[in-house]
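**Q** Each in structure tokens, the structures are laid out below.
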Structure P
């Protein structure tokens, strides 16, 4: 059970999840570009850039930005 307290392990897991979400958002953006919905594709590309492990945002700031953008997407109707 000591592995639960390993900070480096949790950082690696979080980086892996960030990368998987980045790939998924880029796939969704490509699909939306195929549907000729440029604004929604741009929305997903911006989300992917924010979530990518290579962005310069800190993890706490990244979480706040993503939650705010998620609610913006709900308001605009992108997730319906």
Structure Q
């Protein structure tokens, strides 16, 4: 039989998930910052609008790759 969770338990779980999400966002930011520094991008004066556009292009490129890989594997007989 399933035990019902109290509202306070659910709130505690939500708070833990929020903290975990915040931690993962910070770690992802640090990862990209390290990659940018390693590539020498931090020394270049790139306008924010241009940097945003470049990042969107990179994201689109990898999303297309992920979709292509996902559909190729699902067409097996």
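**Q** Once Cα Rg over 2.2 N^0.38 Å is calculated for every structure in P, Q, which label goes with the largest value?
**A** The maximum falls on structure Q.
**Q** When you work out distance in nm of label points 7 Å out along Cα→Cβ at positions 8 and 48 for each of the structures P, Q, which one comes out largest?
**A** Of structures P, Q, the maximum of distance in nm of label points 7 Å out along Cα→Cβ at positions 8 and 48 occurs in Q.
Just so you know, all these numbers are worked out from the coordinates, no wet-lab data involved. Only a predicted model underlies this, so the values are computations on that prediction, with no experimental measurement involved. Cβ atoms are built from the backbone, for glycine too; each structure is taken alone.
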